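**Q** Below you'll find the structures, each written out as C-alpha cells.
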Structure P
Amino acid sequence: MARAYVTRRVHFNAAHRMDNPDKSGDWNRTTFGKCNSPNWHGHNYVLEVTVAGTPDSETGYVMDLSELKQIIQERIIAKCDHSNLNMDVDFLRGVLPSTENLAIAFWQQLEPALPEHSLHVVRLYETERNFVEYRGE
C-alpha cells in the first residue's frame, strides 16, 4: 500500500542558555561562546513534525492535520512558547537545551500521543540556516 508523509509546521519563541554544569565557566564560555551568555539568548524556532502512513480509504488522510496541530500545541508549544527552556519547561529539566536535545525531547513528548509508528521525523530550525532532524533512532 502507498505510504504518504504529512508535515505540520509551527513556530515558537524561547530563550535558553548553553551551560554544562559539570564543566568550568571557562570551558562553557570557550565551548558555547555567545550561547553561554549569563543573561540568556533567544531564538525564533520553527518546528516541523512529519507523520507517515497509508491514507485512510474513507478520508484520504494519513492523519487529520487539525488533530496533529492540537497535539503539537498541547505537548510542545503551550509549554515552550515565550519560555525559558532551561527553567520553565517540565520535560526539559536537566536537559542541555541544544537543538539536538530539543528535537529528541520533542519526539519523546509527541510519540505517545500519535498513532503507533506514525511519527516519522521531528525537524527543529534554530535559525533559517541551522536545523536538526530526529527520526527516533
Structure Q
Amino acid sequence: MTLAPSIADLERLAEQAFLALPDAVRANCGTLIVRVEEEADAETLTAMQIDHPYELTGMYDGVPLTDKSVADPVPQTDVVWLYRRAILWEWVDRGDVTLAELVTHVLVHEIAHHLGWSDDDIARVDRWWE
C-alpha cells in the first residue's frame, strides 16, 4: 500500500520550489511564511465563499507589498497557506502534472498575490488551467 504524501512531504516540495525562484523574487518575499495545512478551515472557506475545502489549494493571507506602508500600525505577518488535501485532489484529478509541479504552481500563484498581482495579472503569464 502506498501512503499519500504527507504535510512534511509538501513542505519539502514547497521549500524546494521557493529555493528555485529567482533571487529577486525570494528577496521580495522578506519574512513571508509558507505553511501547509490539511485543508482550509470553515472560517476561511466562508470568507472566500467556497463551498468545499478541496476547491482551495492555496491562499495568501497578508497585505500585498504594493499596499504596505511604513505608517501601518502593526505589521501583519504575511503567510502563504498550501492546503494538502486540495492539492492532492487536484493532482490526482489532473493526472498530467507532477506533485512538485503543482505545489510550485500554487506557491508561485500565492507569492504573486504577496507581490501585489491580481488573479487577472497572474492569468496573463500563467494559464495553468489550459
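Readers should treat all values here as calculations from the given coordinates under stated rules, not as data from a laboratory. Note that the coordinates shown come from a computational prediction; the quantities given were computed from them, not determined experimentally. Cβ atoms are built from the backbone, for glycine too; each structure is taken alone.
**Q** One of P, Q was used to calculate distance in nm of label points 7 Å out along Cα→Cβ at positions 36 and 52, giving 2.3; which? If you can, show how the numbers build up before the last one.
**A** Details: P: 3.9; Q: 2.3.
Going through each structure in turn, the value belongs to Q.
**Q** So helix-only ellipticity at 222 nm (-39500 (n - 2.57) for each DSSP H run of 4 or more, over all residues; to 500), computed for just one structure, reads -13500; which one of P, Q is that?
**A** Numbers: P: -6000; Q: -13500.
The read-out was computed on structure Q.
**Q** P, Q: which one has percent of Cα pairs over 21 Å apart, for residues 28-99 alone, as calculated, at 45?
**A** Values: P: 45; Q: 39.
It must be structure P, since only it matches.
**Q** Related question: Give the label, chosen from P, Q, of the structure having the highest value of distance in nm of label points 7 Å out along Cα→Cβ at positions 44 and 116.
**A** On the way: P: 4.2; Q: 2.5.
Biggest value here belongs to P.
**Q** 3.8 is what came out when distance in nm of label points 7 Å out along Cα→Cβ at positions 68 and 92 was calculated for one structure; which of P, Q is it? Walk me through the numbers on the way to the answer.
**A** On the way: P: 2.3; Q: 3.8.
Matching structure: Q.
**Q** Further question on the same structure: I have 12.7 for Kirkwood radius over Cα pairs in Å, for residues 12-59 alone, calculated from one of the structures P, Q. Which structure is it? Walk me through the intermediate numbers first.
**A** On the way: P: 13.8; Q: 12.7.
Here the read-out was taken from Q.
**Q** Once distance in nm of label points 7 Å out along Cα→Cβ at positions 4 and 108 is calculated for every structure in P, Q, which label goes with the largest value?
**A** Values: P: 3.3; Q: 2.6.
Largest calculated value belongs to P.
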